[in-house]
Structure formats: C-alpha cells, structure tokens
Structure I
Amino acid sequence: MSLLHSVALTFVKNIGPTLAKSLIAHFGNAEDVFSASAGKLLKVPGIGGKTVASLDFNAALKKAENELKFIEKNEVEVIFYTDAKYPKRLKSCNDSPVLLYSKGNADLNTHHIVSVVGTRNATEYGKGLCRQLIEELQQHNVLVVSGLALGIDVAVHKECLKQNVPTVGVVGHGLDRMYPSQNRATAEKMLENGGILSEYPSGTAPDRENFPQRNRIVAGIADATIVVEAGIKGGALITAEIANSYNRDVFAFPGRLGDEFSEGCNFLIRNNKAQLLTCAADLAYSLGWEISDGSKPVVEQFLLPLDLSADESLIFNMIKENNGPLAIDDLTIKTNMATSQLAMNLLNMEMQGYIRSLPGKTYCIS
C-alpha cells in the first residue's frame, strides 16, 4: 500500500477514521480511493453527495508529501490500521484511528499491556502506588502505556525507566514537539525501551480537544486500564469510561477518605465501574496472567490453607471448585449454612486474605 496515499487519507477533510475504514474496505487500499470516480465513491456506505463534492484529494496529497519529509527526517514509523504492526486490541475498537505515528521500539501487540492513568496533581501516596505497581508488574513482561502528562502519567513512565519495564506515551499532538516540555527528557529516554505514539501529524498543537481523543487510544490499546489516583473530574475518569465502553477491565486503587485526588477512584469502585486493586497480583489473577517463568501468579499459589476452620475450609473448597466467582446465595445452598453463619465465615476469610468479595455479593479465591 502506498505510504503517501495512506497518510494523505488522514488529511482529507470530512473523512474521519470510521469513513476512512469504509473506503479502504470498499476499494482495497488508499491509492485506489484517490483514483476513484465520484460515482464509485457514492457507492460507499456513509458517503453522500455533499461529502464527495467537498473532497479535495490534491490538497491532502500535498500535505502528505510534506509529512513524509518530516517522517523520513525524524525516523518516525507510520502504522496504518491494515498493517500487521497496528495494535490488535485497538483495532477492535470501532473509533480507533486509521493511522498512528510512532517513535521507539515498542511491540504494540505484546502479550500483556496495561494502561495506567491518574491525576496531574499526584501526591506522594499516588507516586508510591506507581512505584509499587511497576515493581510488581516486572515479573509479567508487561508493556505499560500512559499519556505522558504531568502527575501520575509521568510518574509511571519514570518508574518504568528505573525498573527497565517498556513503556509507551500516547500524546495529543504531533511528534515534532513535546507537551508539557518538562517531560521531554523522560520521553527521549522512553525511546530506548518503549516509545511515543500519536495519531496526529507534525504541526498539530496540543489543543484541549485532542486529549479526550488521545484517551481512547490509551484505553483501547491495553488489556486493562488502572486508575492510580484521580479526582472526580478529569481525563483519568474519561479514560476509565472509554475502557468500560470497550468492555475492557478497569481497576482502581482505593483512595484515602476526604482526599480530593482519590474521589475519582472511590467513585469508580463504589459504582462498579472499576475493580478494587490493592496489588498487581489482583490484576494478574483477574486477567489470568502467568508469571514470565511460566508459573501462575503468586495469588494462586496457596492451594490448601492450613489455618481455616472446618466451615471455612468447606467454603474455600466450594469457591475453588467453582473455577470462578460464586454468589453468596449459591454458597448458602451448597454449604447448607445459615446466612448469618456463612456471612461471618466469609468476612473472616476475607480479612485473612483467602478470598475476596466482588460486585453482586459474589466471592472468589484471593
């Protein structure tokens, strides 16, 4: 496929990602889109007479020629959505960009990818969680994605650099600049083990409306989105909502009561928009990850707790044999225990860390 025409397709006015994908599906490649007659273009679903009349392919090609000069000079990789390198997780999202600009050496289709987001006003509590999270994720050979913004984003990227965990920053502007400028040094180091990603061509300023758009890439490229610390309003919650809309897992660290920068996390957990996260083992267990040496996550390693009572052992085995969360009503029937007695045993087991409660009054092995 012609690189010039692939890039040019993104410069055509009134042609967004969805329509661009329809054109490619119809004609087979970008070059044939540009050579198609008005009559053939009108046969593409979603394209009407006004859209066809407004298409200026020549202007788009001229812009693309200039962009190719920038791409070549700055060693930028162009990833079109039909390319094998295009992130497969992101490709399954209906509003994913048709083209990505990339710098670095990240494998965007690596086996495990998580996105980590949070407030721009990170506290020491939030930075500490970032450090703990990345330390624990090391054993899972994970690629960590964030938005290279101030606060939690850059804290996560820096922790990844310290601990040699590959990390990618998704930015809301062209790759000819860095916003905020104080993150430039971090971004340059990330090129050695990870990289920078954008859907925007060079010359694109970090305009406010670009960042919610950027967030859909952060959410769509990963297996799960982790919210470390967030206020009740802001980009982190937007990213979490987008991830939920993509049916991706969302996790949040619980925040301290009364802390405005933890209100968002607590809101997500309280409203079942995110699973409670206390350590990376929770994440690994929920996603079914194995450790890089082929063993199961530590959270699954204890099989027969020795300090449980007879009733607690019965409950533990019932949940374990179910191979998934078990509702309290089902446990009542299976164990033949009074609800009050069962609830007390469940609480004791949860406090000891053998099980954990999930939304809907269900329980799973911890």
Structure II
Amino acid sequence: MGMVAVIALTGCEKIEPAPEHEPVDPDEAAASGVYVLCEGLFQMNNATLTFYNYLTGDIDNNYFLTQNGRGLGDTGNDLKAYGSKLYCVVNASETVEIMELKSAKSLKQISLSGKQPRRIAFADGYAYVCCFNGDVVKIDTATMEVTATAQAGSNPDGICTANGKLYVANSGGLNYPNYGNTVTVFDLATFTRIKDITVVINPTRIAADSQGDVYLVSNGNYGSVPMTFQRIDSQTDEVVQTFDFAVTNFAICDNLCYFYHYDYSTEQCSVKVMDVMTEQIVNEHFIADGTELRTPYGIAVNPENGDVYLTDAYQYTTNGDVYCFGSNGQKKFQFETGICPNNIIFLKAN
C-alpha cells in the first residue's frame, strides 16, 4: 500500500481513495509526517507548505518550493487530500494547486481568475471549490478539468458534503456591515441548487459528522451579534440547534468535536471537547498541562492515535508553530512553520 491522507483541518475522517487513485510504490513514498499550509500575508506572495517528518524530526518550511522550484502564491486558504492527490486553494493568486500527495510535486495549477477561491470539498470523484465571487466550481479529480460552475450566495467561505448534498456557507464578508445569512444546499447528483437555509449572519466554517449533522460557525458582526455555533439536520436541511457557547474553529473526529474559541478583544482562548452524539461538552479544559496558545489559527485531529494539533499564528506576521497534544491534553511536541499556519494534512507511509 502507498501513502494515504487521513485528515484535513476540519475533520478526521479517513479519506477514501478517489476513483482515479492508483497504488503508490512504497519505495517512492515519503516518511510519515504532516503537511501544514501556511497562509502567508495578503499581497505578499508568501504562502508556503511546511513538511514535518515524524521519523527524523526534520522540518522543511518551504517544501512546495523545494519540490517544485517555485512558490505556492499569494494567500493559501485551504488544503485537502483526496485519493492520491493534494489540493491547495490559493485565494489571492486565484488558483487551485493540484499535487501528488506523496511528494507535493505539482501536477496541475488550475486558474480561477476573477473568482477568489476560498475552500474545497470532495465527493464521488469531484472537487468543489467555493469562491468569493459567489461561484462553486466543480473539478473532475481524474482529469483535473473544471466541468461545471454553479451559483451560491454572497462571498461563500465554507463548504462541506453530507447526505448526498453540498453545503456552502455564504458569509457576505465583503459586504460589511450587510453580512450574508444563508447556507446554500446543492444536490450532488445533479449539481443543482435545492434551497437556502437561513442562519446567523456571517457563516464561515462548516463540517459534517459521521451521522450527517452539519455544524456551522457564524462569526456574527463582531459586536451586537455574537459568534454562534449551529447544527443543521441534513435530512430536513433546517437549523435544529443553536449552542450556548462560542466556537471559532473546530475539528470532528469519530464522535467528538474538538474546538477552540478565541476572544479578539481579551486575547484569551479556550479549547473544549463536545460529544456530537449527545451535543454535550465533555471536557471544558482540554489542554491539561498549562500550555498557553497566543493566537490559535487552526485545529486538526489525527485519527490514527487521537492526537490533537493546534496551530498558533502569534501576531500573524512572523512564523507560527504547531502544537501536538495527546488525547489526554498533554503536549507531546511542537514545531515551527511559516506565517499563519491554517490547515493540516496527516500522512501515513505503510
């Protein structure tokens, strides 16, 4: 068996091989480790990909450059794995970079000029990219060609799949103070719009659990409307629960939702754990050893061992760090990354 990716930042579900997946020669596979997408600074053209090697402890903070002889581009927004490929959404450069998963060598760079791509999700051999111009772009993962485009709402900034459907969070982030307040639902089989679900304003992060429940963060208006965490039933496509605690970012692994909340006014953060079967908090203080994060910027869970990874962007202008905690909340290790580490992919060499 070759290398497989097991998770991106928004969950820990093992990635099923895509239809085009081919066996990877184990002699060519890299060692186990993690990729970390580092956003960089807007209009500075300094997005990077960090590779941390578990076996040797080696870190390459310019791994894409090392492998391809060029940079990723301006503002790396999302990183996901599907089948034998790695996909990076580069927002300001308006590209989707498709790479070999095992090596991060570029296979194709898709231009989405004028669309401002933000996030990516996958289903049944296709990638779906939501873009700030309102488009959702469908890409065949075998041919690496754009096959269709559909229209969501205003400034989509989150996307996931559940129950044969595609959910797109329409933030309206560029329309301040008139933020968006809908999640657009598409039928995956036909790529047609089914309905818009009304949610709290400024919806962004969105992900589904194994039961098909869709969880959503709405950022509110950073004032009178607070940040809000909601649950959508993918059977009825209605909001069925609004939680009484705030979530900034989250990752769902098995039946647990690990999340952090960062208060930008007090610069305080908390990391908690919720059981998605009962919708109850089961750990109010996940970090158990006193480790303090300054500015949490990403979260992921490794399903192979339950380790929880949190990234710290510090002041957003210097290199960040990734912290690895055991499921007991004790820090195992940390390593330095590029600027604004925001997404993680775990690799396993078999």
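Assign the value 1.1, calculated as distance in nm of label points 7 Å out along Cα→Cβ at positions 136 and 208, to the correct structure from I, II. If you can, show how the numbers build up before the last one.
On the way: I: 3.7; II: 1.1.
This value belongs to structure II.
Look at relative contact order in percent (Cα under 8 Å, 6 or more apart) for each of I, II: the largest one is in II.
Work out which structure the value 15 belongs to, where percent of Cα pairs over 35 Å apart was derived from one of I, II. Walk me through the intermediate numbers first.
On the way: I: 35; II: 15.
The structure behind it is II.
If distance in nm of label points 7 Å out along Cα→Cβ at positions 144 and 336 comes out at 3.3 when worked out from the coordinates, which of I, II was used? So the calculation was done on II.
Suppose you compute helix-only ellipticity at 222 nm (-39500 (n - 2.57) for each DSSP H run of 4 or more, over all residues; to 500) for every structure in I, II: which one lands on -12500? Value -12500 for helix-only ellipticity at 222 nm (-39500 (n - 2.57) for each DSSP H run of 4 or more, over all residues; to 500) corresponds to I out of I, II.
Bear in mind that the values in this text are calculations on the coordinates, not laboratory data. Values in this document were obtained by computation on a predicted structure and should not be read as measured data. Cβ atoms are built from the backbone, for glycine too; each structure is taken alone.
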